[in-house]
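Heads up, there are several structures right after this.
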Structure I
C-alpha cells in the first residue's frame with residue numbers, strides 16, 4: 001500500500017462521519033458540549049418594559065420645563081410592580097429592573113431629583129424612552145439564538161438559562177478507547193526493567209481527545225501476545241467505543257501485532273501509511289461501527305497524528321461542523337532546506353517581531369522521540385511535499401499546539 005497524502009488521509013477518516021445522537025443534559029452539565037439542534041427562546045427578555053436606572057418614572061411631557069415638581073404616588077421595585085397608572089403631574093419611585101408604570105414614558109435618574117415627602121423636584125429634562133428598556137429588547141420568544149454544532153461557552157449557558165431552557169439537547173460525547181501495546185512499556189511509577197521504557201503516548205493522546213470532548217476508556221498496556229491484544233479489542237467493542245486508538249504495533253514488523261489482531265477481529269483496513277513526518281505508519285480502518293486509528297509508537301509522532309486525525313474525528317462525531325484545526329500564516333525565523341516527498345510538521349517556537357508579525361522558528365532537532373522539545377513548542381511549521389528551500393522571512397503555514 002503506497003503512501004497517501006495527509007489531506008486524503010483526513011478525508012478518508014472523516015468520510016461518512018455524522019454527529020452522534022442527541023441527549024438532554026442539565027444546564028449545569030452543558031458547558032463545553034455541542035448543541036445537537038438550533039435552540040429557540042422559550043420566552044421574551046425582558047418580559048415587560050422596565051427601568052434601566054434607579055430614579056422616578058414620569059411623563060416626559062411633564063418635565064419639558066425644569067425644575068418641575070411632581071407628586072409621588074407609589075413605588076415600583078423588581079418583582080413588585082406599581083399597579084396603577086401615572087397621570088399628569090405624577091411620578092412613581094422606581095428601581096433598576098422594575099416594571100414601568102402605565103402612563104410613564106421616561107425615567108429621571110435619582111441624581112437629577114430632590115425628594116421632599118410625597119413631592120419630587122426634577123432638575124433635568126428627560127426625553128421619552130430615556131433609561132427605559134422596552135419589552136423584548138434582548139430577544140423574543142421563538143428566536144433561534146444558539147445554533148446546532150455550537151460549542152457552549154459559559155456565556156452561552158447563561159443565555160440558554162435566560163431563554164428558559166432547563167435542559168439542552170447536545171451531541172453525545174464520543175467514546176474513545178485507548179490501547180497501548182508493547183512488552184517494552186510500563187506505566188509511570190512502576191518498576192522498570194533494563195530494556196523497558198515508561199509509557200507516555202496513551203496519556204497524551206487521551207488528554208487531547210478528552211479536551212475535544214471525548215469520554216475515555218483506558219484499555220491499559222497490552223503485551224506482545226495476540227490473545228492479550230484481541231481481548232483488549234473485544235473490550236472496546238463490548239463497551240461500544242466509537243473510536244479505538246491503538247498506540248504502537250501497527251506496522252508489519254515481527255513484533256507489530258496490532259494490525260493482525262484487528263484483521264482477525266474483522267477490521268476492514270482503509271490505509272496504514274501516510275506521506276508525513278513524523279507519523280508515516282498511521283493506520284485507519286473500520287471494525288463494525290467502531291472507527292480504528294492506529295498511531296505510531298514514537299511519542300511525538302503519536303501526539304502530532306493525534307492532533308491531525310484523532311481530534312478532528314472526535315470533533316466531527318461530537319457535532320463540530322468544522323472539525324479540523326485551522327492553520328495560520330507566519331514568517332520563518334530561520335532558513336529551511338528543501339523537503340522530500342513527505343509533508344513535514346516541524347516543532348517550532350513562536351514570537352512576534354517589531355512589526356507584530358508572528359515568527360515561527362523550528363528547532364534544529366526534530367527527532368520524533370523528543371517529548372521535551374514538543375512541550376517547549378508553540379506550533380508546528382507545515383512544509384508541503386517537495387517544498388523548495390525557504391529563507392528566514394518567507395511566509396509559512398503553522399498549526400498551533402494547544403488544547
Structure II
C-alpha cells in the first residue's frame with residue numbers, strides 16, 4: 001500500500017468528546033471514524049487489524065473442532081418468548097423494530113435462542129454430538145451509555161461459539177479446551193501475559209463461569225489477582241468459601257482494574273429445554289442437550305491492545321495483528337535516484353511477500369516520522385540520500401525504539417528471513 005493512495009489522513013488532535021485512549025489514538029491515526037456515540041466505521045487500516053484478529057480467532061476455534069457459520073441479526077420474537085428473554089423487563093438492551101408487514105423483530109444481542117432452534121434440524125441422536133458451531137457477526141445492544149471508545153459500543157462484531165454435548169463429561173472436556181484456546185488467542189494477540197482466566201459467578205448453571213480479563217489502568221472492571229499463582233476472581237465471587245476452593249486467601253489478592261476481552265459460560269439445559277432440543281441416548285431415552293457459550297469481542301480486543309501497548313508517541317501493534325509489518329519511509333524523494341531506489345526497495349519487499357506501507361508522500365521528515373510512530377507498524381525502514389550513499393538502511397523497532405543500521409543483505413535477512 002502506498003501511503004499517498006490512502007484516503008485517510010492522520011490528525012494531531014482527537015475529537016474533544018472522545019475520552020478513551022484507544023479511540024483517541026485510532027481516530028488520530030486513521031484506523032476508525034466515529035459516526036455517532038456507540039457506532040464506528042473501521043477504515044482500511046483498522047479493517048486490516050480486525051481481519052487479522054478474526055483470523056487468529058478462527059484458527060484457534062477451528063483447532064478445537066469449531067465450525068463457522070453466520071446467523072441473521074434479525075430475531076424472531078417467538079424464539080425469545082420461549083426462553084423468557086424477549087421482555088424488556090428481563091433484558092434491557094434490546095433494539096426492536098416494527099415490520100411494515102406487521103409484527104416486531106429484534107436485533108440480536110446474542111444468539112443462544114437462534115442457534116438452539118437451528119440445531120434442532122441437525123441433532124437427534126447421541127451420535128450427532130458433540131458439535132461446536134461459531135460465528136463472527138454483528139451484535140446490537142441498546143447500551144444506556146456507549147463508552148470506552150470501541151470497547152463498549154451499540155453495534156459491534158462478536159465471536160460467539162456454542163457447544164452442544166450429550167453429557168456433562170463431554171461438556172466439561174470441551175469447556176476446558178475452549179479455555180485453553182482462549183489463552184492461545186490472547187497470547188497471539190500480544191496481551192496474553194496481562195490476561196487472566198477469571199472466576200466469576202456461574203449463575204443457575206454451575207459453580208463458576210470464567211471471564212478473560214486483561215489488567216489495564218483504563219479498564220472499567222475490577223478483579224482481584226494473584227499473579228504468581230495465575231488466579232483472578234471477580235468481585236461477585238470474593239467470598240471466603242469460594243476463595244478457599246480456589247486455593248487463595250483474600251490477603252493474597254491485589255485489586256486491579258481490567259478489561260473483559262472474553263467469557264465462557266456453561267448453560268446447562270436452559271435453552272435446550274425451552275426450545276425442545278433433545279437427543280436419543282444409547283439406551284433410547286430422550287434427553288435435553290447440554291450447552292455452553294463462548295464469546296470474544298474482536299473490536300474490544302483491538303481496543304485493549306491499543307490501550308495496553310501504546311506509548312506517548314502512538315500505537316504499538318504486535319506483529320501478529322499489525323496492518324503492515326514494515327513502514328517504509330522515503331526521504332529526499334526530490335532526488336530522482338533516491339526516489340527510484342526507494343521504489344525498488346518497496347518492490348523487493350512486496351516480491352518477498354512482506355506487507356509494507358510505503359510512505360511515498362511529499363512531506364517533511366519530521367511529519368513522516370511522527371506519523372510512523374502514531375500508526376505503530378512493528379518496523380520502520382528509512383531510505384534517504386545519505387543512507388543510500390552509505391549502502392545502509394535505518395531500521396527502527398517500534399516496540400523497543402531500537403535503531404539499527406543494516407546493509408541490504410542484512411535488511412532482508414532480518415525482516416524476511418532470507
Across I, II, volume of the Cα convex hull per residue in Å³ reaches its greatest value in structure I
Mean count of other Cβ atoms within 10 Å over residues 110-117: greatest across I, II for structure II
Computing mean count of other Cβ atoms within 10 Å over residues 150-157 for each of I, II, the value 15.2 comes from structure I
Matching -9500 (helix-only ellipticity at 222 nm (-39500 (n - 2.57) for each DSSP H run of 4 or more, over all residues; to 500), computed) against labels I, II points to structure II
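Only the coordinates and a few stated rules stand behind these numbers; no lab work does. Keep in mind that what you see is a predicted model, and the values were worked out from it rather than measured. Cβ atoms are built from the backbone, for glycine too; each structure is taken alone.
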